[in-house]
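The next part holds the structures, each set out as C-alpha cells.
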Structure 1
Amino acid sequence: MAVDVTALEASQDQLQRTLARLEWALDQVARMQQAFEQLQHIQEAIDQLAQQQALQTQAMKYILQGRWDAPRNGSESAESVVVALDPSLQGKVRALRFDPACLENPNRL
C-alpha cells in the first residue's frame, strides 16, 4: 500500500490553516466579549446617572413648590430627595421651613 506523502502534507497544511483560523476566530470572540462587558458597565453607569438626574429634577420641583423640609412634607420634600441622592447626609441635612415673610423683610433671617 503506497502512501501519498504529497496528499498527507497537503492535508496537514490545510489542517494547520484551519486551526490558525479557529484560533483567530476564538480571539475575536474573546475581544467581542470584553467589549460587550465594557458596554454593560457603561450602560449601568448611564442608567444610574439617569436615575440621579430624575431625582435632582424632582428635588428642584419640590424646591419650587416650597416643599423644603421632610418633617412637614415627608418623602415629597427636597430634603428627602437630597438624602436619597446621598445617604451619607442622613441626619446631617435639616432644611429650614420657608417663610414668605423673609422675602418682604430680608433682615429677619
Structure 2
Amino acid sequence: MFSKWLGKNPGALARFRVRVRDLNKVPQADWNKKQFRYLKGHKQLAEIKWKWSAREWRGFGYFDVEGYFVIVMGCTHKENYDPLNCLDTAARRMREALTGEWEIKSYEP
C-alpha cells in the first residue's frame, strides 16, 4: 500500500530511499528528530520524515518484535497532514498489522 502510494511520486520515492539508507547507517538512538520521531498520543506509532518538491513527506509505522520498522501509511505535511485523518488511520492500521490482519512485506531501499 505504501509502496504503491509513494511510487506515484518518483522524486519523493528517491528521497525516501536515501532517508532509509541514511537511517540504516547509524544506531536508532542517534536518529535526528528531523528524520524520525515518535508521535505524541499514539503509543508505538512513529514517523520517518523527508522533504521533496516543497513538501514534507511522512511514512507512519512502528517497530515490530524483531526491530524492523513497519510502515502502515504515508502522507504529506504542509501545516496539516494530508489526508487529514492519516494519524488515526495509521494507528488503526498498526493495530490491524499487529493482530495479523495485514501481510508485512520487506522493503529494500
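Since every read-out is calculated from the coordinates, none of them should be taken as a lab result. These figures come from a predicted structure and were not determined experimentally. Cβ atoms are built from the backbone, for glycine too; each structure is taken alone.
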Note to self: Using distance in nm of label points 7 Å out along Cα→Cβ at positions 34 and 66 for the comparison, can you identify which of 1, 2 gives the largest number?
What the structure shows: 1
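Looking at structures 1, 2, which one was mean count of other Cβ atoms within 10 Å over residues 18-25 calculated from, given that it came out as 13.4? Walk me through the intermediate numbers first.
Details: 1: 10.0; 2: 13.4.
Computing mean count of other Cβ atoms within 10 Å over residues 18-25 on every structure in 1, 2 gives 13.4 only for 2.
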Next item on the list: For relative contact order in percent (Cα under 8 Å, 6 or more apart), find whichever of 1, 2 sits highest and give me its label.
Entry: 2
Check: Which of 1, 2 yields -24000 for helix-only ellipticity at 222 nm (-39500 (n - 2.57) for each DSSP H run of 4 or more, over all residues; to 500), as computed?
Finding: 1
Item checked: Label whose coordinates, when FRET efficiency 1/(1 + (r/R0)^6) of positions 26 and 82 (r between Cβ atoms, R0 = 41 Å, to 0.05) is calculated, return 0.90 (choices 1, 2) -> 2
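Taking -0.91, -1.03, -1.29 as the value of log10 I(q)/I(0) by the Debye sum over Cα atoms at q = 0.18, 0.19, 0.21 Å⁻¹ derived from one of the structures shown (1, 2), identify that structure.
Values: 1: -0.95, -1.00, -1.08; 2: -0.91, -1.03, -1.29.
Answer for the origin of the read-out: 2.
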Next item on the list: Using distance in nm of label points 7 Å out along Cα→Cβ at positions 42 and 90 as the calculated read-out, with 0.3 as its value, let me know the right label among 1, 2.
Entry: 2
